[in-house]
Structure P
Amino acid sequence: MPLRYLMAVLLIAAASPGRSATANHADRNLPIVLDAWKHRVDMNRGVHAWNRRHDGMRVFQEWVALLTLAKSGSAEDRRRTGMELEDYVVGGNIGPLGFIGTSLPVPGYDQGDFDMSLLGCTSLIGLFADDRDLLTDATLVHLVGKVIRTWGQKPKAHFDVGFVAFPETENHLFMSESTRFLANQVIWENRRGLPELTSLRDSLTREGEVLDNGQGTLKRMLLKLMHRTMRKGFFEFNAQVYQRFTIHALDNLYSFSADAAVSEGAACLLDYLSALFAFQSYDGLRYGPFRRSSETYQDSSIIGRDAACSFFALQSGAFAWRADARRGLWHANTSHASMALFSAVLKYRVPEPILAYMQERPGEYRAEIRSAYAGSGPRKRPTEIYHGSSRFLLTAGGRYESYAGPNFPTPGLWFRKAPWVYDVITRSSSLILDPRREKPRHIGDLLHFRGSQWRANNLAVHRGFLYGYSPSSAYNSPDWPQHVPSAWARDGETHATRDFEFRFLDRSDAGVYIVLGRLRPPKTYFKWAYQKNLRGTIEVVDTSRVASLEELKGATLRNNSIRPRWPLLPRRYVYVDFAGNRLHLNPRYDGARDGITRIEKAEELEAPGVLAFDLPFTFPWHAHPAAGDAVELAGFLPGGRSSRPLFQVDLYAPWRGKAALSDGEGNMYVFNPATGGYCLSNFRAWWNPQRKIVLSRSVEGPGDKVSESGPGLRNEERPGANSYIGNL
């Protein structure tokens, strides 16, 4: 271990004498989730009826919870629960409640989405395949042959609208094809040796269906789909409604696929999503831009429809809602309860180096996330920017994009002024303080910029600083663009300089002081274009950097007061922050133009205790390089490594360096210098995804604990191409 690194670890250990090893909370929280589901069933006086109203999703969620509870019971309880399930499935003769794939609000096309239900069915079969008491032979045969009924090698790649076929949506593609792949596996392997499954296999084979995933094209399709996603990011990123289904599909593949490449490919994508969430969120809450939930663009709740938050929060144990089986979120919200359940019972566990970031936030960091699907050509700017610390999270709100491909008006909104289905929807730039203390539930509980912000360029963020706007219909309006939560104490005092007005908020109880700024527009009717929006700033200063709020007031007013000169200079709106950086603000910032046009950085003095780190591994990482393999390059820039990564995180304190990077070519790393742990992914070759996880390192410990996996296919084992995959 390098001397500098050893000293750094000792310093952190000395500063945190009570620090314990990172622990995954999935097993600890599982009883709470199971109790919440049991209470739901009891209140309903049994499992919900099998009907279109619930799409079958809730039914399988309830049965998975009940079977998991019974698993640790007596043999008699297990047999009784298994027979109750058999009576429900076989005795009730349940069958499909619709077709798989996209459902549309048009007669004849409105009976889709059954693949959402099949996710839970697939999980149930995989979890209890080896338990013939809980999952009887009759139940298994009926679920595979009469409910799933999705097999073979031909994917459902399109959905039809009249005579026009459109590419199937991302979440449906993952759901339907993961279910198809795992159904093939159950029928082909027939681990129980059931004559009924043998007969089904023979019958399907005679009809020309290929059930051996090793011989067909479905495996290739899934690997290429996952490979494309690892290079370009998710099309439906942060989707308020749909991301939970994609996560569930990937976890099913990771948990139950007998094929190492497919399982590891799914794990690589889950690691990528975990890394994003670690830096997008604060104690399980996030409020950033998204795609493919356009119907929720006016929803004021922070995570009401963002159930993916519960998937990660259940494992980290860092969440801002009550863990109460009777009155908590996992009892009140079905989608959150579903993701908490499957996060606990399925196989995937957030790697420890990433989990540590969720549980103990860095002192200061900046995260940038790009999407290769937004805009045209190489991405010059990020889609999301976050600036965080151990005490706050600034969300820049995102960058609006109208999708250039096939698009549709949002059902129910149609041709009103509203986002379309595939548009990138932005949020108001906002500040989140300690959620477990503040307990925010709606956007009104956050400090944010007012007004409708779904179609905006909200990327004006610097270290501890946001610049934003709010639409105004009044000339020289006295209003401020920032919304301050009603529970926050304010003195109402305003301090004016030539170009700005300032208000100061004392949130030392949360460890920060806040400076609110408002641009003072010229009082002339000839400048009306400047005044269609109110423009303002938010600066967050940690209380450890300044002695008092009065000192911060004095420094802010001195830094931003223009000295009288003749002739009088025009207003340039240069904001000088507490660190002395000069931020040139665009006075016409309106969501279409850039907000911060230039930054003149002050001479930066290295803060005491901040240590630069070197990566203890080479990147890109190649676990099993094969001589002669032609690596497929597909980053943002053609012909080589991308200079604009898909995802990157820079730490500023207490460590300095690039802690995470996804290069847009299939390579990713996340390094946690506080623990010494890291995880690596190599998905450059679509046929050979690989992972490596090094757990936390202690100074007196025996060394690294390494988990390294991947199929390591030789060059001659690479599957060939096919016509469908050529489009991926």
Structure Q
Amino acid sequence: MVREATLVSQFSPEELAVLQDPRPHEFNPADDPYLKYSIQNFIDLLGCAQDRYAAVRENYLELHPGTPVLSYDQVKRRLRNLSGIVTWEDDMCVDGHIAFTGPYAKLERCPHPDCGEPRYDQKKLEASDGLLKVPRKVFTTFPVGPQVQARRQSPEMAEKMSYRWRKTQELLQERNGSGGVSDVYDDILSGEAYLTAVEDGSIGEHDTVLMLSIDGAQLYQNKQSDCWIYIWILLDLGPDERYKIRNILPGGVIPGPNAPGNIESFLFPGLSHLSALQKEGLRVWDAYHRKVIISVIFLLLVLADAVGMAEISGSVGHHGRKGCRLLCGLVGRNKERGSHYYPALQRPFGFETHRTSSHPDVDINSLPDASPAQYRQDLFDVITSRTKREYERRRFNAGIAKPSIFDGIPRTLGLPTCFAGDLMHQPVINMASLLFDLWCARPKIRSPDSSSSWPWAILTGDVWETHGKVVANVAKYLPTSFGRPPRNPQEKISSGYKAWEFLYYLYGEGPGVFYNLLPQPYYSHFCKLVRAIRIIYQRSVLGEQLLLANKLLLEWCFEFEELYCKRNPDRLHFVRQCVHSLTHLAKETHRLGPLSLSAQWTMERVIGILGSHLRQPSNPYANLTAQAQKMAHINAMVAMWPSFERKKDDPRGSIDLGGGYLLLGPKEDSYPHRTTPTEERALDVFCSGHQDSDDVDRKFIHRWGRLRLPTEQIARSRWKELERCSDMARTDRNVKV
């Protein structure tokens, strides 16, 4: 049904006429001072309660009576009309099992066998003799077409949207000059998958390339308030622009508190619209080139966590015999009479006659890759099963449970290669969970052999408590630009420890805080992982670095089983999917570019920003939807009229040094500082490498307190930092320039 979707069936005649006939704007709302004032206040007060806007408006009207400053509701309506963004609401099961879309569109009760809840409010339905059908619960979709159109309505934004094609031409020239081998991976566009799609004509100059990211969110920590959100990320923008909140395209909000049962029914409206745009093309007014272009949207990647990926890809999930989220085909092993399979490469002792796991050791250097052709064949076998027993057997062997709704999207990477890995959950959150389960000898990972004999189980008792304090004390040596430092893991690791904290703790501080704590060879083994993940997380990865990372990751995975499992069947559950996922990271970087650019960090940030704007805890889902709608309207407005985005001026008294460096106060103005001999020698060495430095006075200087780097980090000078009185004040001198 997704593949057959048409735009005519999705929009009203008026909306369709606007979508199919884009024109340059004849009216600029910034030309009306009162309209501009109203919209600007609405944007500036986005995170505040509604009455704050009303108070600002009333204060202005007291000074300027009778001026046409818009009320809160009036400015919302003007934003909606000016932005051109359309919002769809569709009915859903009150318990979240399905959405009444696609094949369920005509049902009046939830078809789930344990539910059967009515779709409409029964009291209102009966009172109106069946005429008034008020849905009990709805979810919201923001169709992507109008949002993409808005991104080219201004010359400034349209020029930014041309980044992808300019970068593509540079990459293709380099590719042709180096024999088809990439030396540097610095964007998703430098990945093999994208460049191949360009070379075979699947992606053209005026097309729009998107990523879809979906994840669940808990709105309140101490209250059942789960919901699901999905967004679109524009790969036509450069990496320094595409992940900013102003350039994120909201896709949909699915209210909870229960997780959506059939997630595909909730994605159906947004993906049907995408499919229709891909078939019919999207007419866009390109203000930079001053012409209407036909942009065909290409869905490059789909991002989700492990649970969400299994739902949308149609795989059996991480517990299956073929449980790799990339559907690479590696056959796992299960314990006797166990239903959970683990991706262990080495056959445990005594498994020579195991019913399902007797296959020999797997060579880590010959692991299978995902194959679209094999996926097609396996999927065909599953869906053509004639009996339930045959279906279960084929599902078991293939690792595929059902077709994916993304199979109905005509322009994407071939399934399953559009389903990307996740550099946030698996190597960070899931890996941290595994390692600390082992090092802390947590009950859920203990095997029949006594954990007291485990040489790696060192984080227990007083040692764990002391280690936690060490980690907390490291915080003062991390610059404030790093964000939240890792808290004491002994106290906080099981209660809201963030992914960012795990990343810093494990891969930043880890080699230092575990030195002389983890015994050999476990410490050296851990350091291999740290070195490899640091390479994979780089913003730009050299080809030779990628080869080193691949070597280290394969060695780490092989040695993990050697060191921790030792072919012991009772330790088979140590080998989780997060261990196997490491074997794919280097190949996926070659295929998709730096994996940090396609991780779920952007989705987490969007959830955090929307959640911070909630002001009605009694009805969080409607409030969240309203905030997402505001985001869509404001983002489109700012894209069409960039003057509504306030630009931060340099602080008063600062000095621009060029190259993105900015001197910031405080400044030693009263008298120049007499340099010490050591400082004078350091200045001589520094100036010797720069032209036109002969006039620089090495003996008397004015000291400055702070320096803003091109990365937007703020570095403090030792002069001012030593004046800070707190023992836990963060050190901002540790910066990499």
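Rule-based calculations on the coordinates, nothing more; no lab input. Bear in mind that the values here come from a model prediction, so they are computed numbers and not experimental data. Cβ atoms are built from the backbone, for glycine too; each structure is taken alone.
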Check your understanding: -9000 is what came out when helix-only ellipticity at 222 nm (-39500 (n - 2.57) for each DSSP H run of 4 or more, over all residues; to 500) was calculated for one structure; which of P, Q is it?
Key -> P
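Out of P, Q, choose the structure whose coordinates give relative contact order in percent (Cα under 8 Å, 6 or more apart) equal to 15 when calculated. Write down the numbers at each step before the final one.
Values: P: 12; Q: 15.
Checking each candidate, the match is Q.
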Check your understanding: So Cα Rg over 2.2 N^0.38 Å, computed for just one structure, reads 1.05; which one of P, Q is that?
Key -> Q
Point to revise | Label whose coordinates, when mean count of other Cβ atoms within 10 Å over residues 239-246 is calculated, return 15.1 (choices P, Q) | key: Q
